[in-house]
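Engineer: Below: a set of structures, written as structure tokens.
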Structure 1
Amino acid sequence: MCVTQRIFKHPHKKGKVTVPHPKKDIPLKTLISIEKQAGIKLR
């Protein structure tokens, strides 16, 4: 099984967010980290 990753970069903030793909479910800690880095709330 091959798990790839998607890397996203915010146009105005430093850093990148790496998300495992093609997993359908993102672990809660990963989601919280993404929210903090992006400055948004998804839940």
Structure 2
Amino acid sequence: MDNATRNAEELYSTLQLTYNKARQAKITQEICEIVAGANAV
């Protein structure tokens, strides 16, 4: 049972890291678009 708990925690950590990286990439993309728009003005 301890092994299953550890595996679930590891899977959760991996999924959370993947989600956070995707979220950060989206935020970075939006910031770049805002800066590009401001430079165009």
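Each value in this text was obtained by applying a stated rule to the coordinates, not by laboratory testing. This is a predicted model, so every value here is computed, not measured.
Engineer: For the read-out helix-only ellipticity at 222 nm (-39500 (n - 2.57) for each DSSP H run of 4 or more, over all residues; to 500), a value of -7500 was computed from one structure; give its label from 1, 2.
Structural biologist: Corresponding structure: 1.
Engineer: In addition: Taking log10 I(q)/I(0) by the Debye sum over Cα atoms at q = 0.25 Å⁻¹ from the coordinates of each of 1, 2, which one would give -0.78?
Structural biologist: Source structure for this number: 2.
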